[in-house]
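Laboratory data are not the source of any read-out in this text; all were calculated from the coordinates shown. All figures in this text were calculated on a predicted structure; none of them were measured in a lab. Cβ atoms are built from the backbone, for glycine too; each structure is taken alone.
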Structure 1
Amino acid sequence: MLNFPTLHTSPFLSVLPETLANKVKEIAVVVKYNDGEFIHDRGDMKRGLSIVKTGAVNVGVYGEDGAFILTSTLGEGQCFGEFTLFTKLPRTHHAAARGVTEIYQIPGKKFMGLTEKEPQILNALLTVTLMRTHYLIEMLDAFRRLPLRERTAKTLVTMMGPRGATGTKGGEYKISCRQSELASMLGVTRVSLNRVLQQLADLTLIKIGYGYIEILDTNCMISWVGRHCGLTALEG
């Protein structure tokens, strides 16, 4: 599964003590969605926090041709909709269930009321949100500045999570993802992505498999990205 914008963030509930995580769950309503069923639409003004209990959520927008452009897939424990708690802005993306999915739905007033009594919950949400923002700023630089081959390589390093951030471990690393999803998130055609993936494979940096991309040596990959992308990975 490809958790593009949440690769460097811990699931919201996991950064809370168990007692506080349980309090968050107690004020939530668990809603079950079937595969492809929309959880919310772009433009919705409904205020509240959503947390993936089981399954996954596809997040994206529709292009002018009517095709759904996937921007991320959120897995269990990941949250979304947090900005609606603090602003009166509409939701920017559609969110739909990927497979049968259960969501903790928490109305805005209930969540904010709980945080007044338990401010540590709000601190945890802020931490997760800022980590996500930090990652997105890094990737925005890659999208604006780098050719597709280098951008793809940097994205793969980022998808390695903490190992990609620090580069302290070598060896192989397998990333489970569909090339169609990766192409959509990079904003390119699958043909273009296949071409640059093959270039990276020819450099013996990766191995392309069915439903996965394998980094053959993580240290070599991180070093290559550092040399060709102009900026080294930040440690954190």
Structure 2
Amino acid sequence: MLQILLVEDDLKLAANLQKLLVMEGARVDPVGNVAELNEILVSAKSTYSLIILDRLLGRTDTKDLVPEIRKTWASVPILVLSTINTPMERSDLLNLGVDDYLGKPFLNQELIARVRALSRRAKRADESFRQVGNSILNFNRFTIQIENRGEVTLPQKEFLLLKQLTREVGRVWSREDLLASVWGNQISAESNVLEATITHLRRSLEACKSSLKLKNLRNVGYFIELMPSAASVRSDN
């Protein structure tokens, strides 16, 4: 399911867009002001497939917010909606790191086409990368990168364990699930290899300042919890 962060201060337009996107099968989190956006950035509790960003949010120029958004979601596609529909404006935003730009007013069909295209692009990227909180996992290199810092290479089993745990943040994975997904039939259920790898992975995440917290639910299993990141945005209000 698509998970979309919709940043739009026009309440009527936001409601219409949310209805349209839900009909497309998406889950939508609407945000109507900078304070709400700042709260989401600081908590970093959700991961998104797409961010739809209004060009002007109250008196705030959202062009200035893009770098801060990228600190939390470095690879999530951003689609900007704006009445400032000039070639220079589009060029500036694309160079800043925005993925697409749609001038207002627009047809619903065009918005949905852009959303689908960006989602396909993100899905292809997800085959090699996954961003969770402030951490980007590189499936090809077995590395984790934190907010544009250098990459940290994890041992293979630690990385595969983290990959499985981050498939659904907050979901509790049983010991049996994790053994099967990472080691297959190579390890007996009585082995303590999972617990040892969990300990090492937890230390690795703490050492590289990841916002991913590896936790356990006694007698049930293990899960990833997102801790608050340092990202924030400035409000002019």
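A few points about this structure:
- Calculated for structures 1, 2, FRET efficiency 1/(1 + (r/R0)^6) of positions 104 and 152 (r between Cβ atoms, R0 = 41 Å, to 0.05) is largest in 1.
- When distance in nm of label points 7 Å out along Cα→Cβ at positions 96 and 200 is calculated for each of 1, 2, the greatest value falls to 2.
- Origin of the value 0.4, where distance in nm of label points 7 Å out along Cα→Cβ at positions 24 and 128 was derived from one of 1, 2: 1
- Of the structures 1, 2, the one that 2.9 was derived from, the read-out being distance in nm of label points 7 Å out along Cα→Cβ at positions 16 and 64: 2
- With distance in nm of label points 7 Å out along Cα→Cβ at positions 40 and 208 derived as 3.7, matching label from 1, 2: 1
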